[in-house]
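Pasting the structures here.
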Structure P
Amino acid sequence: MSTVNIQITGIDTANVGQPRNDGTPGSALYRVPFKLSAQAPSEWCELLVHLWNRPPSFSSMHRPGIAEAHGDRIVLTKTTLEEVEQYHKETLKLCVNEANAQYNAYMTKKLQQLKAREEEEERTRSSIKLKAEEVNKGWND
């Protein structure tokens with residue numbers, strides 16, 4: 001259990017999707033994958049998607065429901081590179097930074113709880129040992 005500082009390192013150009021361009025609504029949109037600086041824990045990925053769907057700040061062109069996050073990738077499933085540049089880039093950076101902050105706060109709290117539990121268990125073991133020593137006196141009297 002540790003904290004993270006995950007950042008987007010760039011667009012995974014080899015895996016950018018192709019638009020259908022068949023005239024149907026949304027057919028000009030495609031997948032745009034982004035590489036991350038590290039493998040993201042699954043909890044971080046869930047946070048990122050949640051934050052994308054309800055970001056603290058976004059443009060009028062924001063599209064909730066198009067973000068996926070797995071391992072070392074984030075994918076916006078229905079967009080274009082032009083939209084990423086004009087509208088989504090800042091929101092995505094904000095969501096990544098907020099996911100880092102929330103994940104790290106969660107992990108810090110979890111580590112504190114674990115430490116407190118271990119300390120309580122140690123106090124209990126010490127108390128049991130002392131009481132057992134008292135009880136054990138005089139068995140052979």
Structure Q
Amino acid sequence: MRTPFGRTLVAIRENEERVRMLGYDTFARKLGAMVVSGAISAAAGASYGLLFGNTGASFASVQYSILPLLWVLLGGAGTVLGPFVGTLFMFYLIDLSSGITTAYMLIAGVVLVLLTLFAPQGLMGEARRRLWRGLP
């Protein structure tokens with residue numbers, strides 16, 4: 001996020017017309033971000049296939065599309081550590097609540113709604129706002 005490419009992507013997110021007026025090729029920057037994202041996703045999928053020997057059609061389900069988005073939003077989308085913290089929090093929340101009741105996803109849903117209401121920037125975003133402004 002602190003490289004020129006990252007700053008340009010943030011500027012494109014905020015006001016694409018202004019960035020285009022400054023002379024940047026916004027299409028090329030967005031295409032580059034998509035290529036990097038696709039390469040990381042492809043490497044993750046390939047390493048999963050190599051590790052476990054197969055990948056089934058169940059990975060195309062909604063669950064595998066929605067959960068990573070929830071982890072990022074829970075941890076904090078504008079932080080580096082946010083997705084990692086969101087994933088840890090969600091896994092431990094589901095693990096602990098599944099030991100209490102069979103309706104563990106209801107508990108996870110209520111916690112996600114409460115965190116969205118009271119910590120809209122995510123867990124790490126709130127930590128950045130309240131504790132340490134220099135948090136990556």
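If we compute distance in nm of label points 7 Å out along Cα→Cβ at positions 53 and 85 for structures P, Q, which one ends up with the highest value?
Top value of distance in nm of label points 7 Å out along Cα→Cβ at positions 53 and 85, among P, Q, belongs to structure Q.
A value of -0.53 was computed for log10 I(q)/I(0) by the Debye sum over Cα atoms at q = 0.11 Å⁻¹; which of P, Q is the source structure?
Of the structures listed, the value fits P.
P, Q: which one has helix-only ellipticity at 222 nm (-39500 (n - 2.57) for each DSSP H run of 4 or more, over all residues; to 500), as calculated, at -24000?
Structure of origin is Q.
Can you rank P, Q by distance in nm of label points 7 Å out along Cα→Cβ at positions 77 and 109 and just name the one with the largest value?
Structure P gives the largest value of distance in nm of label points 7 Å out along Cα→Cβ at positions 77 and 109 among P, Q.
Ranked on relative contact order in percent (Cα under 8 Å, 6 or more apart), which label among P, Q comes first with the largest value?
P
For the read-out mean count of other Cβ atoms within 10 Å over residues 45-52, a value of 10.4 was computed from one structure; give its label from P, Q.
Q
Where a number appears in this text, it was derived from the coordinates with a stated rule and is not lab data. Bear in mind the structure is a predicted one, so any value in this text is a computation, not a measurement. Cβ atoms are built from the backbone, for glycine too; each structure is taken alone.
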